[in-house]
Structures are given as structure tokens and as C-alpha cells.
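Structures incoming, each one as C-alpha cells.
Bear in mind that the values in this text are calculations on the coordinates, not laboratory data. Keep in mind that this is a model prediction, so the values were computed, not measured. Cβ atoms are built from the backbone, for glycine too; each structure is taken alone.
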Structure 1
Amino acid sequence: MSIENQAQQVIDLVSAAGAMGDLIIDQGESLSLKASEGELEEYKVSSSQILGLRVIKDGKVGTAYSEAVDKNALNSLVDQALTNASFTVTEAHERIQLNDNRLKTDDAVLCPAEDVEIEHKIKFCLDMERDLVAKPKVKNVPYNSVQDITGQRHVFSSAGLNASSKSRMCVAYAYALIEDGDKNAMQGAGQASRLFADLNVNDLVERAYSNTIDILDGSPVASGHYDVIFDEEMQASLFQVFSMMFSGKSAKDGVNPMREKLGHAIADPRLNIIDQPLNSQGFGYSLFDAEGIATHATPLIVDGVLNTLIHNSATASFFDVVTTGHASRSPKSTMGVGLHQIEISAGDATSVDLLCSEYLLLTDMTGLHSGANAISGDFSFGASGYLCQDGERVRPVRGITVAGNFYEMLRKIALIGKDQYWNWEKSALMPQVRFADIAISG
């Protein structure tokens with residue numbers, strides 16, 4: 001039975017029950033390889049398909065999911081969702097959107113075809129581990145992987161919506177454990193591309209090794225307040241940890257500290273943050289959200305002012321605004337909101353100005369989620385990186401704690417660089433931002 005036929009059977013049953021509904025069908029295929037001591041330790045090929053149904057009847061919302069797609073399973077899926085809805089309270093703001101759009105992504109852009117033999121992918125994995133282990137002082141490569149992942153999403157609704165997307169992501173990463181006497185360090189590097197041919201094993205090995213060996217002799221700096229620059233990986237992670245500040249869902253639930261600050265300055269006036277779902281260079285590209293609403297660029301912070309929160313149709317109805325196209329839902333979950341891919345606009349600082357005098361470049365942080373309170377903005381992370389002077393690394397730094405308040409940090413921006421960089425997973429595009437007066441405990 002085709003995807004369209006499965007969806008039509010489900011939607012017809014929902015309509016026959018006097019309800020409205022939308023159906024997400026997620027499909028995936030993946031290859032995962034891992035090497036250990038020169039041998040292939042993991043060779044895993046998997047595929048999946050899961051259907052997630054949301055129904056609304058008499059103002060009550062119910063969800064259910066199924067991994068089976070035979071006629072009886074689809075009947076059961078609808079029955080379960082309707083039963084679940086009957087036990088919920090009335091939800092005044094959640095509705096199936098009157099949306100009969102036909103949306104489809106371009107496979108040539110997001111899921112390009114490529115003829116690569118499996119033997120070549122295995123060789124890449126084995127070479128990556130072997131070449132990294134061969135480096136001086138490397139004990140082993142405990143974490144490494146080569147993956148080729150294709151995912152598809154279809155969204156259908158009783159209003160006539162038919163939206164589909166398909167994307168491919170090829171990934172390679174390796175983390176080296178280096179030991180030298182009583183000192184040890186483990187760092188790594190990764191690459192991601194839509195084409196396997198674009199991955200470069202030599203570059204990955206060299207970066208993973210240099211990231212690890214360069215930090216090995218690190219020691220704490222004196223406690224005090226420093227200017228801090230987070231590298232492209234850590235900066236993207238830091239903003240992700242506090243992304244709840246943009247959530248219309250958390251605002252509706254009364255736990256978003258920014259709920260009452262729309263239209264107010266919350267950051268340095270040079271800071272501009274945009275959610276850019278239609279930048280196809282990133283792997284957060286989204287033509288539509290989980291409700292099938294077409295996406296668009298959404299300015300979140302404009303010249304330091306909070307411009308909007310992100311909404312699905314329910315949170316938008318609650319606040320009497322228009323949905324921003326940020327509905328988020330897996331086949332097994334209820335409706336939420338989520339960013340697609342965040343972008344910080346380029347600033348005006350040259351690299352000479354940005355990297356002048358003394359600052360800390362932080363390249364690794366531990367306890368990102370456990371050490372952060374997204375409601376208060378307070379954080380405390382273990383960190384490592386480099387003490388720098390005028391763009392040059394003076395010495396590696398380890399065993400420090402960086403602490404403060406993220407929302408206050410946004411007001412303590414010293415400079416924003418002119419050049420933007422993707423993190424290696426290509427989920428965020430940002431320039432370097434130099435934050436001033438950050439508390440460091442050595």
C-alpha cells in the first residue's frame with residue numbers, strides 16, 4: 001500500500017467519525033559503521049516507518065501512533081486516537097488547520113543521488129580510525145562513526161494538506177583519547193555533508209588529533225572576569241540550551257521568562273537573531289512545519305529587541321497572533337514548538353578588532369544541560385579552551401568553570417564578527433561573538 005493510500009484510509013476513517021485530523025508519516029533508512037582496533041566493529045543497516053495521528057473531535061485532542069500499516073493496524077490507529085481524545089479536556093486553541101497546500105522539497109538539493117560503493121564507506125571508517133590511532137600519544141579512538149542517513153516526512157490532513165520532504169545527511173566523526181604520563185585528554189571532530197564524496201578523512205583526522213593534543217597540557221587560569229569567545233560548536237550549543245526563551249509554548253505554560261518582554265530590548269542593539277528554515281546549506285532546512293504550514297525566515301531578535309516568539313497554531317491562537325510555522329511533533333508526541341536553524345547576523349567587527357588583547361576561547365563545555373536553568377538564565381559549566389592574546393593562543397586551559405546568566409550575557413556583547421560559520425552539524429550559522437566580563441573560576 002502506498003503512502004498516499006495509507007494516509008487516505010486513515011483520513012477517511014477520521015472524517016467518518018465526525019472528527020478532523022492530521023497524520024505524520026516518518027520514514028528513514030540509515031547505514032552506520034564503527035571501527036575498533038583496525039576492524040569493523042559495527043555494520044548496521046536499518047529502516048523504519050512510523051505513523052503518528054492527531055485527531056480533534058468536539059474540541060478534544062487525541063494522538064496515537066503505529067509502526068504497522070496493514071488495514072487492521074490503521075483502523076486501530078484511528079480508534080486509539082479517538083479513544084484517547086475522549087478522555088482529554090477540551091482544548092479551545094488547538095485545531096486542524098484549514099490548509100490544502102501541496103508542498104514538496106527538491107530531492108536534487110536535499111537528497112542528491114550518489115553512486116558510492118559500500119566498500120568505500122567501510123574503507124573511510126577503517127582509515128579514519130587507523131590513521132588517528134597512529135598519531136603520537138593516541139591510545140585509542142573510542143568514539144567514531146560513519147553514517148549515511150536518509151529521512152522522509154509526509155504530513156496529510158483532513159483539510160486536504162499533502163506535504164512531503166526528503167533529505168540526506170552523510171556524517172563522519174572521531175574522538176581521540178590521548179595519554180601522556182598522568183595526563184589525558186579526549187577531543188574530536190566531525191563532518192557532515194549531503195554527499196559522501198564531500199567528506200575528507202585526512203582533514204577530519206588532522207583536526208581531531210590537533211583538537212586533542214593541543215589541549216593536553218591545559219591548566220586552569222586565575223579566577224576572575226574575562227572576555228570570552230565560544231567556538232562555533234560551543235556557541236551553537238549554548239544558544240540551543242537557552243532556546244526556550246523563544247518558545248510560545250513555554251510562554252503559554254507560564255515558564256518563559258521572555259513572555260512579557262516582546263517589543264523590549266533584551267540584548268545588545270547589534271545583536272540580530274533569525275530562524276532561517278529555508279537556507280538549504282543547513283541540515284535544519286524545513287519547507288514546512290509539523291502542521292504543514294509553509295515556513296519563512298523569522299526575525300527573533302532585531303537590533304537587540306525581542307521581535308517575536310515562535311508559535312504553532314495553538315499557541316498563536318492563545319496569544320491572538322499568527323502562527324510562525326514552528327509547530328514541532330514527532331509521530332509519538334503531542335504538538336510543541338521548535339526552532340528550525342538559528343542564524344546570528346554578521347556584525348561589523350574585523351578579526352583584528354574581535355581578537356584583540358586578552359580573551360578566552362572556549363572549545364569544550366561539560367554539563368551543558370544539567371548546568372543550565374533556562375527559566376532563570378543561570379548557568380555553570382566546566383570548560384576548556386585557550387587563553388589567547390591578539391588572536392594567538394598563549395596556552396591551553398582546562399579545569400575551569402564558566403558561570404553567569406545567559407540573559408545578562410546577551411547585554412554584555414563586546415563585538416560581533418563580520419564572518420559567519422556553520423557548526424559542523426550545520427544546524428546553526430553564526431559569527432564569532434565576543435562576550436565581556438564573564439566569570440571564570442580556575
Structure 2
Amino acid sequence: MPIGDIEIPGIGKEVVIAVLAQSHIFHAAFIAGILFIASISEYLGVVTKQPKYDRFAKTAAIVTILIFAVGSSVAITFILALITLYPVFWSYIQNILFWALFAEAFMFVGEIILIYAWYVSWEKLAYRKKLHVVIGFMAAFLVIAQVTFINVVGSYLLTPTLAEVTNVGATYLNPTFVPLNMHRFVGNISYAGFLVAGWGALRYLRSTRDEDREYYDWMGHWGLVWGFGFLLLQPFIGYGYMKAIREHNTAAFEYIMMGEKSWLFILLVTELGIMSVAAMAYFLHKLKFAVKPMPTARNIMVGSLWFMALFSLLNMIPSDLNLVPQIGLVFGEQDDYLPLGTMYPWKYIGLIGMMLVGVLALALYLRAAAGGFHWGRASRWSQYALIATAVTVIFTMLTMGYTRETARRGGDPSDGSDGFLIQGCMTLNQNIVAEGCPDAPEKTMEKGTS
């Protein structure tokens with residue numbers, strides 16, 4: 001069988017790789033985010049002497065161990081599938097990014113040791129809590145470092161630096177590495193926070209004991225503060241990321257923002273709007289149970305909620321009525337144009353408005369939280385709002401991952417394939433098409449030949 005010509009009947013090898021990669025991201029992103037939140041929670045438990053922080057951190061450690069085992073098996077399966085289905089690509093990329101992949105594997109071994117040590121020593125180091133907190137932070141930062149090296153690969157595929165393979169620094173710091181790294185770091189914490197909020201809401205609805213209801217009510221609040229707080233940074237960071245793509249890979253930018261996949265932006269801002277409105281509705285409800293009544297803050301929060309909904313709707317207006325032409329969602333003529341759907345200035349106004357209103361609402365809520373809440377009295381609909389944020393953030397992760405990877409279909413490969421594995425260098429057919437690519441041979445070797 002020719003090298004690299006293996007096909008999966010019915011679905012194709014691209015779908016197999018996409019499913020495995022996205023499944024791994026769901027696990028890995030949660031681990032990176034929850035370890036960061038749990039480490040800080042354990043530290044706050046030591047500082048404040050409140051048992052709920054330590055209880056949350058220990059539960060997070062147990063969940064991390066379970067998810068880490070599943071996520072690792074998916075990651076290994078993904079690498080094996082990649083080597084089998086795309087051997088030419090794998091051979092090429094592991095030569096260019098050898099040190100990044102080696103460092104990532106090294107970090108993987110280290111985090112296994114630290115995460116399990118953090119979990120199993122919880123009781124043994126109960127009287128040396130500061131040492132245990134240090135182990136937790138070391139595990140969290142090691143996972144963050146591992147994700148950083150993975151981001152080297154992800155960013156390089158979209159905006160490769162055409163430098164010599166031996167120039168490790170230029171390869172590592174390719175044009176979109178820094179914004180992608182910031183985007184994923186913030187996104188992982190927000191993702192984990194929303195999932196914690198959703199899980200807390202589910203357990204609250206199922207709890208019958210007052211003690212449990214109080215704890216899970218607090219957990220929903222704790223997760224949402226992390227989820228929504230870090231979500232507010234994403235429009236700013238996302239703008240920087242898209243600006244870097246536009247400057248260094250114009251074809252990819254036009255494909256996802258003005259071409260066939262422009263509907264992905266509308267989908268993404270719709271998901272951001274759902275999470276933001278649901279979070280602020282929860283904040284407004286929770287202010288009713290503040291230990292210190294804050295009627296002025298509640299009135300401001302009501303207005304903020306309406307403004308958040310308005311800015312969210314503004315972002316959701318398309319520039320034309322060709323919503324998703326690929327599946328037939330076309331409601332107008334080719335030249336139909338909606339002025340409010342343009343990126344400049346209306347989408348910028350919408351995104352900036354969402355950030356400013358969200359910061360105001362979060363500040364008011366944290367001020368109320370500093371005075372304390374009466375826990376265990378939340379209504380059912382407020383818990384449904386938390387669950388809505390958790391479900392929506394999963395689809396948001398899927399949307400963002402698909403957008404980044406499908407961007408490499410922008411351009412016109414000379415071999416007729418539908419996109420690139422390495423933008424501008426290697427096509428989906430695993431042919432090297434650019435003479436300027438690192439280590440590119442003078443003539444592309446055909447698959448199955450020697």
C-alpha cells in the first residue's frame with residue numbers, strides 16, 4: 001500500500017483525526033484549567049481557613065486523576081492515528097519541531113508524577129499544607145508549560161516561519177504563537193470554570209441536605225466567577241490573534257472571516273452572548289441573597305443585563321442573508337447587504353460593549369460576594385442558567401477549534417487538494433509545494449516511491 005494513502009471507509013481519515021483531536025482537547029483543556037483553579041482554591045483554604053475551598057480542591061484532584069487517565073489514552077490514540085494516516089506529514093513536522101515535541105513529552109511525564117503525588121499526599125501532608133499547596137501549583141504550571149509547547153505546533157501549522165530547521169527560536173516564536181498561547185491559557189480557565197459552575201448547579205438541584213445545598217450553591221458561584229471573569233478577556237485577546245493571522249496568513253483570514261466559513265464568527269459570538277447573558281442573569285438573581293443588601297447595585301445590574309443582551313444581538317447580525325450556504329441557509333439574494341452586520345464599526349462596538357458591561361457587572365457582583373451571600377437559597381432557574389453556560393462553553397470550544405483548523409483550507413494549493421496541513425508548505429495530499437519551506441527538497445517525493 002502506498003505510504004500515506006490509507007483511507008477510512010465511509011468517513012475518511014480527516015474525520016477520524018478531527019474527532020480524536022477534539023476529544024483530546026476537551027480533556028486537556030479542562031485539566032489545564034481545573035488544576036489552576038484548584039491550586040488557588042487550596043491556597044485560599046489555607047489562608048482563609050474555610051473548609052469549602054479545600055473540599056473543592058480535593059474533589060477537583062479526584063476528577064483530574066480520572067479525566068487525565070481518559071485524556072491520555074485519547075492523546076496516545078491520536079498520535080498513533082496521525083502517524084498511520086499522515087506519515088509523510090508526521091515525518092516532516094517532527095523533524096522541524098523536534099525540540100518542542102520532546103519538551104512536551106518531558107512535561108507530560110513530569111505532570112503525571114506531580115498530579116498523582118498531589119492527590120495521594122492529601123492526607124499525609126495535612127499538617128504540612130504549605131508543601132502540599134506548592135506541589136499543586138507545580139503540577140498546574142507544568143501542565144500550562146506542556147500546553148505551551150503544543151501551541152508551538154498548532155500555531156506553526158497556520159503561520160509557519162520559513163527559517164532553517166536549526167533556528168529553534170524562530171520556529172518556536174512563529175507569528176501566531178504568543179496570541180494563540182494567551183488565547184488558550186485564558187480559554188482553558190474559562191472553560192473549566194463554566195463546567196464547574198454547571199456541575200455545581202446539577203448537584204445543587206439534586207441535593208436534599210442543607211449542608212450540601214449550601215456547598216453546591218457556593219460551587220456554582222465559584223465556577224462562574226472564574227468562567228465569566230476570564231471570558232471577558234477573550235474578545236481582546238481574540239482580536240490580537242485574528243490580527244496576527246490577517247498579517248501573516250491573509251488567505252486563512254479571508255477564508256474564515258469573509259469567505260465560505262464567515263458564518264463561524266456569527267456562531268461564536270452567539271455562543272459568547274448566551275454565556276454572558278446567562279451569567280449576568282445569575283448575578284442579578286444572586287444579589288437578592290447578599291448578606292448586605294445592595295439595592296443600587298441591583299438596579300445597575302438590571303440595566304447592565306439589558307445592555308449585554310443588546311450588544312450580544314448586535315454581534316449576531318450577519319452582513320448578508322447567506323448565513324450558511326453549505327447547508328442551504330440562504331434567505332436572500334447574492335447582493336443583499338445589512339449595514340448593521342459589518343465588522344467595522346458595529347461588531348467592534350458590540351464586542352467592546354460586552355467587555356465593558358461585563359467588567360462592570362462582575363465588579364458589582366464581587367463587591368457583593370466580599371460581604372457574603374446566604375448560601376443554599378438559589379432558585380431553580382438560576383441553576384438552569386449555570387447549566388446553560390456549561391453546555392454552551394462545550395460548543396464554543398468545538399467552534400473555536402474547528403475555526404482554527406479549517407482556516408488552513410484558505411488558499412489554492414497547486415496540487416488541487418482542498419487546503420494545507422502546513423499552511424503554504426504541505427497540502428492535504430502530503431505534498432510539499434513551496435521551495436521556501438524548511439528542509440523542502442528540490443522536488444516533492446511522490447507518496448509510495450523511494
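Assorted remarks:
- Once mean count of other Cβ atoms within 10 Å over residues 114-121 is evaluated on every structure in 1, 2, the highest one turns out to be 2.
- Across the set 1, 2, relative contact order in percent (Cα under 8 Å, 6 or more apart) reaches its highest value in structure 2.
- For -24000 (helix-only ellipticity at 222 nm (-39500 (n - 2.57) for each DSSP H run of 4 or more, over all residues; to 500), calculated) the corresponding structure among 1, 2: 2
- Of the structures 1, 2, the one that 18.7, 54 was derived from, the read-out being Rg and Dmax of the Cα atoms in Å, for residues 266-409 alone: 1
- Taking distance in nm of label points 7 Å out along Cα→Cβ at positions 202 and 242 as the criterion, the highest value among 1, 2 goes to 1.
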